[in-house]
Structure I
Amino acid sequence: MKEKKENVVDVNKLLKNKLKDVSIGKIEDAIAEAVSKLVGEDYKCTVTDVKYSLFSGADFHLKIELSYKED
């Protein structure tokens, strides 16, 4: 008979929200880069209204718009 493996949740890992250690600027740059690669044009990203949750998550408002960089 097979034994069931219990899923053990590391509470300390859940409570340490690593997203707080990442700058908003880096998140904006990474999202803008990903969208630009998908679309094939330069986009910029703005993150506002950041609310970190207790369990390693975050809610925020995201604005993505075409960048008008001069080449």
Structure II
Amino acid sequence: MNGTGAACSVCGQAKFFVSCIDCRVPLCEGCARFELLAEGCGTVVPAYFCPDCAVNPLVNPNAAFRDDF
């Protein structure tokens, strides 16, 4: 999505893919956690989280339903 040259904050890989929607740290494609968030009536928003934010129910409303982390 973006090629700023920033390294992934999780694994250190040089290929930047996206920033965490909450804490804004740079992530590579392998470390970014994809979620679909419901907003309003019939609206679905794609979101990418770092591994820490992905499992935090105060940040990610889907965290309570995840069991793969």
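Derivation of every value follows stated rules applied to the coordinates shown; laboratory data play no part. Because the structure is predicted, anything quoted here is derived from the model rather than measured.
Ranked on relative contact order in percent (Cα under 8 Å, 6 or more apart), which label among I, II comes first with the largest value?
Values: I: 30; II: 22.
Answer by largest value of relative contact order in percent (Cα under 8 Å, 6 or more apart): I.
Of structures I, II, which gives -9000 when helix-only ellipticity at 222 nm (-39500 (n - 2.57) for each DSSP H run of 4 or more, over all residues; to 500) is computed from the coordinates?
Values: I: -9000; II: -1000.
The read-out comes from structure I.
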Value 18.2, 68, calculated as Rg and Dmax of the Cα atoms in Å, assigned to which of I, II: I
